[in-house]
Structure P
Amino acid sequence: MSAATTTSCPCHSGRKYKRCCAPLHRGAKEKGAAAVMRARFSAYSLALCNYIISTTHPKGPHFQDDLVRWHLQLQDFASQTLFEGLELLEEKEGPLQAQVAFRATLSQQGCDASFSERSLFVLHENRWLYHSGEKLTARVH
């Protein structure tokens with residue numbers, strides 16, 4: 001699936017896709033971990049599995065060596081999920097690590113699948129990559 005360049009960005013930033021996440025999806029350098037977080041959400045929404053894979057840290061628990069299987073799993077998840085909203089709750093960026101807390105509003109087969117998470121991003125080869133995340137039970141301010 002692709003987003004027209006005149007449509008709103010799937011990351012719910014309020015900006016047009018062509019000026020928000022599309023450049024990152026096409027290989028532009030991100031401007032911080034929060035931008036990668038937004039672009040990953042958009043990539044899930046658009047089933048851009050290669051972007052998800054390329055922005056996952058190779059030492060993180062979600063990285064898979066079998067890229068074909070991983071790609072198929074991501075496609076399956078994206079096809080069964082509606083990505084209805086993203087709210088960034090908190091950002092903390094250091095020189096080598098960053099944390100981005102967010103709330104994702106999702107549904108699957110008509111059921112709420114929303115969650116909140118604090119994601120850890122690690123600077124790897126001069127790029128922010130998603131390493132891991134912990135589910136949040138209370139709202140972060």
Structure Q
Amino acid sequence: MIEEIKDNDQILAIIVRANFDQEGIHFFTPEKFSQQLAYLRHPAGRTIAAHFHAAEPRNVEFTQEVLVIRKGAMRADFYRTDRSYLESRILRSGDVILLAHGGHGFEVLEEIEMIEVKQGPYRGEGEKTRFASVTPDQIKIIS
């Protein structure tokens with residue numbers, strides 16, 4: 001239900017599958033990540049006290065992004081920081097993925113709807129480094 005895609009000890013991505021279902025609060029990311037990913041499930045009647053988040057300067061080195069798959073399916077390809085292909089996973093409706101390090105690419109397998117959350121502001125194509133994608137004969141889908 002929770003998958004970590006790693007290159008040696010570095011987490012490239014964390015996938016929370018649609019069927020993850022545990023009561024309480026579960027953080028999946030290390031404290032050092034600039035994006036924190038958690039799952040929360042509380043019973044009816046539970047209250048969460050009104051609050052706001054105080055200003056706290058943070059240093060963001062790399063953009064990390066979260067994708068919430070609302071509908072459809074896609075293949076996510078993961079790459080090491082040297083741009084070499086590592087492996088792939090299939091993401092489906094209800095899955096959530098945090099892309100933390102390394103490179104990634106996607107192929108839409110079924111028409112997809114998703115929500116993306118990442119640090120802003122988005123500065124356009126200039127903030128991305130494009131490189132050659134995996135070829136069909138190299139694809140290694142881990143299930």
Structure R
Amino acid sequence: MVKLEINGASYRVRVMPDTPLLWVLRDVLGLTGTKFGCGRGLCGACSVLLDNQSVRSCITPISAVKGRSVTTIEGMAADAVGRQVQQAWIEEDVVQCGYCQSGQIVSAVALLKLNRHPDDKDIDGAMAGNICRCGTYCRIRSAIGRASKKL
């Protein structure tokens with residue numbers, strides 16, 4: 001039995017210690033906003049915040065999460081930075097297919113929690129591990145800049 005804190009709520013799950021966090025979120029807890037992309041931590045679709053740092057949930061074993069705080073895309077609206085990023089995403093019309101966007105937003109929030117006034121180089125560096133097949137990178141950068149100005 002593993003006790004978890006996800007989006008401010010406590011959960012107890014019975015899974016093997018090497019079970020990826022992604023599968024606990026999606027299959028055990030029904031939090032399906034976090035997406036499965038590559039399964040190797042390369043694309044960023046599965047990004048979540050672990051103690052306010054962006055991690056790839058597909059390669060993070062549940063044993064590494066015990067006693068730490070996880071925030072998924074479902075928990076972003078409860079946070080001031082998360083709300084600003086989501087609003088900026090809407091205002092900049094970032095989304096096309098939308099599949100990667102939960103991971104993109106999570107990574108943007110992690111960046112803005114560390115650096116409230118990132119320049120384009122900072123944004124590009126922080127977002128480099130998140131792949132968008134639709135190529136909305138310019139709009140993503142604009143949205144992060146917009147959210148930064150409002151924080």
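Supply the structure label, taken from P, Q, R, corresponding to helix-only ellipticity at 222 nm (-39500 (n - 2.57) for each DSSP H run of 4 or more, over all residues; to 500) with the calculated value -7500.
Values: P: -7500; Q: 0; R: -10000.
Computed on structure P.
Out of P, Q, R, choose the structure whose coordinates give log10 I(q)/I(0) by the Debye sum over Cα atoms at q = 0.09, 0.16, 0.17, 0.19 Å⁻¹ equal to -0.26, -0.79, -0.89, -1.09 when calculated. So the calculation was done on R.
Starting from the value 14.2, 41: which structure in P, Q, R was Rg and Dmax of the Cα atoms in Å, for residues 58-121 alone calculated from? Source structure for this number: P.
Read the figures in this text as sums done on the coordinates, not as results from a lab. What you see is a predicted model, and the numbers here were worked out from it, not measured in a lab.
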